[in-house]
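Scrolling down, you'll hit the structures one after another.
Read-outs throughout are calculated quantities, based only on the coordinates presented, and are distinct from any laboratory measurement. What you see is a predicted model; the values in this text were computed from it and never measured. Cβ atoms are built from the backbone, for glycine too; each structure is taken alone.
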Structure P
Amino acid sequence: MTRRVFLAAPALAQSMSYTQQIDQWRREREAALKADDGYLTLAGLHWLEEDKPRSDIAPGHTFLLHKTVVSSNGKPLKPDTDLIHSGTRTFFVIERAGRFAIRVRDTDSPYRKQFTKLSWYPVKPDYRIQARFTPHANPKPVTIPTVIEGVSENMIAPGVAEFTLNNTPCRLEPVLSGARLFFIFRDPTAGKSTYPAGRFLYSDAPDTSGHIELDFNKAYTPPCAFNPYATCPLPPRHNHLAIPVEAGELNYEH
């Protein structure tokens, strides 16, 4: 599954202070959320059953799942690639752990129109830390639950990150997202100042010394906080930290 990653342009980042870089990253994060293809435009999620045609999803289209192929009016559709447009709405196939659905985007979605703004903890340089990354002998397959009951995601865990935060030893196991490391974690701020289910964080691959940078000022809220049609992965139990991470994105209260 492809997820949007937010990176400031290298030349621009070099000329900015650390706080300015984080502020810029946060502005890009909000702009992506509000974009025409952002998560605020999700407007429907229709799970398909094999060999049971659906003509109630998109006007003039009958969707059919046969084995692992979804077609529209007899034409096969590639997941996340082939788009069907109807007014302000766009329809396309998604696949989650062998299950298929038609996802709907609507640029006129009420979640987009009613969106206010994101809120954040103040930038705290102490939450930008170096972690030691220890690779697994063999990258291991892991099954990550999602907010959709009965739907999980199959991912690959390449190793473990170990670090000290507020004088407390911590450990998180990321999964691969392209060439980057994707952390799905929860901490005691969840349900208080941050999203109850947990938060997301990315880091680059380890450097030559086997270290990675974990910048919790970039920890952000999953899309399911803003829209009921997202299929967010949930933090596995071993990624529940014992200490609060008072940095990054605050819970969306709207």
Structure Q
Amino acid sequence: MRPIDLAAYSRIVVLTGAGVSVASGLRPYRGPGGLWEEIEVMEVASARAMRERPQRVWRFFAEARRAVSLARPNPTHLALARAQQRLGTGRLTVITQNIDSLHQRAGTQAVIELHGTLARSRCSDPECSLPAFDDQNVSDECPSCPRCGHPLRADVVLFDEPIPVDPEWQTKHALRGCNLFLAIGTSGTVSPASNFVRSAAYEGARTILINLEPMRPANPAFSEEYIGPAEELVPRLLLG
């Protein structure tokens, strides 16, 4: 495995998934040890659960906030931040499915957060005028919106909710003209992120998957696949 000559690429897009944060002490969602192997996702992280059981949804994400507060950026986060600092935000864009803000804490700028972030809360009523706000509340008791009284929620995308317009547009813009695409620590099964590699391949990009396990079935849009812990492989690959 040779380091990538990053200087040879003018538009690099990196997609990261939950596997990137495992070395920081956070559990993945799928696969061995994954949260969804123990918890029914639709009961704690879906739009329906938010409507019917907001207290349970709040408690689930409060526990996630507690875990994130103990986590620290690992070598993958730090290697990506260093690469972006060398190249500039105009040449290297990080798109993440993660909601833990570890990329930002490592120093990466202008991260596209597809699924939102635990670092903010917002009102559960889409008609409410309360803007999303920075929030580290880890109480198990779901607070009410100070403007309308509806339950508050973490500012994350739940199952059966669409990706917000802004990150969707930013992602399409980043993939336009992409000539190097890396997917790191992601199962490659969650839409719309699972489709990004095809967009990059259509642009003629070199496409690389870095994951702990091979993608099954294999995705022909990836031209290269490196199997192993991201925290070991990514710093070696991004030396160039």
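Just a few scattered comments:
- Parent structure of the calculated result 18, given that relative contact order in percent (Cα under 8 Å, 6 or more apart) is the read-out and P, Q the choices: P
- Value 2.9, calculated as distance in nm of label points 7 Å out along Cα→Cβ at positions 56 and 96, assigned to which of P, Q: Q
- A value of 3.1 for distance in nm of label points 7 Å out along Cα→Cβ at positions 112 and 232, calculated from one of P, Q, originates in structure Q.
- helix-only ellipticity at 222 nm (-39500 (n - 2.57) for each DSSP H run of 4 or more, over all residues; to 500) derived as -3000 - corresponding label from P, Q: P
- Read-out Rg and Dmax of the Cα atoms in Å, computed value 19.5, 60, structure in P, Q: P
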